[in-house]
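Asks: Right after this note come the structures.
Read-outs: derived from the displayed coordinates by stated rules, not from any lab. Remember, it's a predicted structure, so these values are computed and weren't measured experimentally. Cβ atoms are built from the backbone, for glycine too; each structure is taken alone.
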Structure I
Amino acid sequence: MRHFAGITLCLAVLFMFANIAFADVTTSPSRLVLNNETRAGQIDVHNSGGHSLTIETGWTTIAQGEDGVLHPVPQGPAADMTNGLHLWPQNFTLKPGETRAVYVVFDPKTPVETEQRVHMRIDADRISGKGPRWGLTLPVFIRPANLTVTTEITDVRWASPQSLLVSLYRQGGATPYGTLGVTDNNGQILGALGNVTLYAHGRVIRYEIPLDAMPDGSGFVTYLGSGEYTNQTFDRISFGVKP
C-alpha cells in the first residue's frame, strides 16, 4: 500500500460531505464507529419536513456489488452480526423540526477482535397515513481501535471520453471511507466521487469517476479519507493520457 501526505486545502474542502438526507428525514452523523474503548454512540434523527412522523429503527444487511453499488439483503442480518448490540429507542414520533437521539450500545463484555458491520435502518411514515414511507440506512462498525486500513488503487483506465474507471482492492483491515479525487499534474481538480467505501475484502471494486475537465497530459487519482479518516490518504496513483 502506498501512503502520501501533503493534501492541499482546496482538495480537503472539496471532499467534505453533508449528512445523510432522505425525503423529510436527516441523520447526523452518517455512520457510527464503535471500538473496544468507545462502546456507545448516538445518531440524531431529525424531521426536516412539514408532517409529523412515526419512526421505526432496526438492523439490516447491505451487500456491495463489484460496481460499488450497495444492495439490501432481504433476509436481514444474521444473529451473530448483532450479538451484543443494543438499539434504543426502536419506535418514536417526531413533530416537524424535532430531533431525537437513537443510542447504540455494544456490550462491554463482548470482545472486539476483528471488524464487524451491520446497518441501522430508519423507516419513517407520516402519522396521517398519507404519503410514502421513507427509509434510509447507515453503517455501524465495531472494530479494534488500532485496526488499520489496507486498501490500494490497483488500476485506472479510461471508461469513456470523459470518465475514469478506478479499481480498488482491500485486503482485510478496517473498512475505508472517503472520496476518489482526480487531479492533473499541476494539482488542478478535474473530478471527484464521494461516499466511496469497500465493504467486501479480497476482491476488486470498481468506481467510475466523471470528469468536469480533461487533463492536459497525465494525472493522478487519490483516495482520500473522510469521517474518522479525515485528512488520511489511503492511496494515490498516476494515470496516462487518454488514448
Structure II
Amino acid sequence: MKKVLYAIAMVAVFCLTSCEKPEPKVQKRLAMCGDEWDKYEFTYGADGKLAAVNRNLQDDGSYERSWTFTWSGNKATVKYVKEGEEKTPLEFTLGANGFVSTWTDTWGDVRNCAYDSEGHLLKVDKAGDVKCNCVWKDGDLQKWSRFSDGAEQFKIQQFLVDENVGGIFPDATDKAGIDRWMIEVGLFGKPSKHLLDQAAWDGSGAIAVNTYEKDDDGFVTKVSKVYDGGDPEIYVYEWEVLQ
C-alpha cells in the first residue's frame, strides 16, 4: 500500500513540475520593414486591422508615399498618395480565410487570389491570365513562378530548420506584381513555417543564400541575401509588442 501511495505522490509531483503549461510566447506585430532605399511603417486600428502604411519619411515630416485604409467589413478602400499627389484608390476584398481574395490596383487592374485550406497562396491571376503559381510542402513554399514572354519560370527554394517566428516573407518579391509590403504585412496568405535558406530560378546557376539576425524572442530583425558571393542585399524588420 505504501508503494502505491508513493507512486501516486510521485505522479503528482511530476505533473506539478513538468505538466504545467509552457509560458506563452511574446506576441509581436510588424511595425516596419524595408531595405536601404525604401522603408515601410505600419500602423493598426483598435480592431487590429491595418490602418496606414507610410514609406520613407521626408525632412519636412511628410512621407514619400502613403496608403490609408478605410475598412467596411471585409472590404478596404485605400487612399494612395504619392509625392503629395493623390492617386486612384486601391481596393481590397478579404475572403473567408482573412486574406485578400481580390484587389484592384491604382491602374484599375484586378487580381484574384486562390489559397489552400491552410491559407497559403496558391495562384494569382489578372483578368483570367495566371500571373503566379505557388507549390507548398510541409508548410514551406517549395517553389513559385513568374511568367516571361509567355513561359513560366519557377524559383526553387530550400529552408533552414529555424522556425519563422515572426512570420516574415524573405521570398516575397516579384510575385505577380504584388508589392512586397503587402505580402510582408500578411494580406496575401500565411508565410513559410521555416526560414528560407537559399533559392534559385530553375535552370539558373545564380543561388541566393540568406542569413538572419534575430532579437531575443527569435523575431528576425535583419536578412542578408547574397548571390554567389556578391555584395549582400539587406532587408530589415522592426516589431512592436502586443499587450
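Asks: Out of I, II, which one gives 5.2 for distance in nm of label points 7 Å out along Cα→Cβ at positions 129 and 145 as computed from the coordinates?
Replies: It traces back to I.
Asks: Match the computed value 22.4 of mean count of other Cβ atoms within 10 Å over residues 177-184 to one of the structures I, II, and report its label.
Replies: Label of the originating structure: I.
Asks: For relative contact order in percent (Cα under 8 Å, 6 or more apart), find whichever of I, II sits highest and give me its label.
Replies: Looking at the calculated values, the largest one is I.
Asks: Compute mean projected area of the Cα convex hull in nm² for each of I, II and report the one that scores greatest.
Replies: By mean projected area of the Cα convex hull in nm², the leading structure of I, II is II.
Asks: Let me ask something else. Could you figure out which one of I, II the value 12.8 for mean count of other Cβ atoms within 10 Å over residues 41-48 was computed from?
Replies: That value comes from structure II.
Asks: Out of I, II, which structure matches 1.1 when distance in nm of label points 7 Å out along Cα→Cβ at positions 25 and 217 is calculated?
Replies: II
Asks: helix-only ellipticity at 222 nm (-39500 (n - 2.57) for each DSSP H run of 4 or more, over all residues; to 500) computed as -2500: which structure among I, II?
Replies: Answer by label: II.
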